[in-house]
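Asker: What follows is a set of structures for review.
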Structure P
Amino acid sequence: MDQIRYTCVASWLMGSLLSHGIRTPFDIVEVVQFIDTVFMPHKGNVNGFRTSEDESDWGVSVRSATKTIPRLLDKVAPDLCFHHVPFRAIAFDLFDEFFYDVIRTGAAVGVGFDPSKLITKFRSTRHVARATPTEQRSLVSLDDSRDFHARVTWEELERAVAAVDDGYWLLARRGSLHFKYALFS
């Protein structure tokens, strides 16, 4: 899991910071570089992003995110913290209860998933998008600020997350999360 890489982590992070009222002095280009994002080679790479021909290199690994995102937060929002919580670490498959419990704290929630399991136009890849509740508790809204916008059932979301063995990406106020549904404290 540590070397598996996810796309759109920088978009999730920037949107999550904004949801906490944080306007970073860094633009998205600087955030992308700070969290060690790798892109597919493309013409017009004017920002000098790291690139790779190998699709499995694209994005940001969980290991890198858990090291670089806290360092970025120390610079722009020291009262916030980052947590990565795989679904396999949530007791009794209470993924929706965990989600609503975290949302009540004001945390910004992202989810790592395979978008091709939800929308067929996407080829299989690992992706992070913001997850927000809807009026109907049976649905969750996913948005990556770019190409992916969907309202999905919990069953669909769980299937898409299981396809890449991931879970939640959380940005929260320090000390606000208690993880009562997690298999750790």
Structure Q
Amino acid sequence: MFRRQLTVRSILLQAEHKYVNTAWKRRRQVPDQQIRDAADQYEEARLLLWALPPGSGVFYPSINAATIAIELYLKSLTSESVHEPLKDEIDVARVYSKPEVANHLLEVIYDAIKPALKSDLDKQFRLSGVGRDPENLRDTLRRFRGLFMISRYPFEPQADIRGFDIQLLMQLSAFLHRFVSQQEPFYLIEWT
């Protein structure tokens, strides 16, 4: 009898909390579907460009598409959904995504991923065979620091692409596409 009363009381308290305090401070859908959609488009462009024969004149655009796809896949795992109420509208909001990290440093974006998800990502990366053993995902991402800028401005004097493993870049983009595509979306909500 005591257990039953405690259970009913717990349910009532949970129900009361649920219906009284429904305001949330931050909300994330992981992976963020708006960012994932953009990443998928860059990944598709990367595949199309990379499949063209050498000499087709799309080397830098294919690198640019890969770096952007990688960045967006990582950001899809760390972004917040922002609901901005529209003026003069009741219960209507503009919804957009706000990345946790607002830069292009892949390893810094990676660092913002929640620990449980990051652990799964690291495990899948190790199992994938992408990268150099015993290199981890963070170290692999760091190897491409500066490549985003070089892919946009290859004519500048400091733009030296020779130090980058472009084949590894393409494999990394494909890996992150697979990983994010296999994630069942879930919500992380911080209540007020």
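Laboratory data are not the source of any read-out in this text; all were calculated from the coordinates shown. These figures come from a predicted structure and were not determined experimentally. Cβ atoms are built from the backbone, for glycine too; each structure is taken alone.
Asker: Given a computed value of 19.9 for mean count of other Cβ atoms within 10 Å over residues 39-46, which structure among P, Q does it belong to?
Answerer: Only one of P, Q returns 19.9 for mean count of other Cβ atoms within 10 Å over residues 39-46, namely Q.
Asker: When Rg and Dmax of the Cα atoms in Å is computed for each of P, Q, which one produces 15.7, 47?
Answerer: P
Asker: Can you say which of P, Q returns 31 when relative contact order in percent (Cα under 8 Å, 6 or more apart) is computed?
Answerer: Q
Asker: Here FRET efficiency 1/(1 + (r/R0)^6) of positions 111 and 167 (r between Cβ atoms, R0 = 25 Å, to 0.05) has been calculated and equals 1.00, so which of P, Q was it run on?
Answerer: Going through each structure in turn, the value belongs to P.
Asker: State the single structure among P, Q that was used to calculate helix-only ellipticity at 222 nm (-39500 (n - 2.57) for each DSSP H run of 4 or more, over all residues; to 500), giving -8500.
Answerer: Label of the source structure: P.
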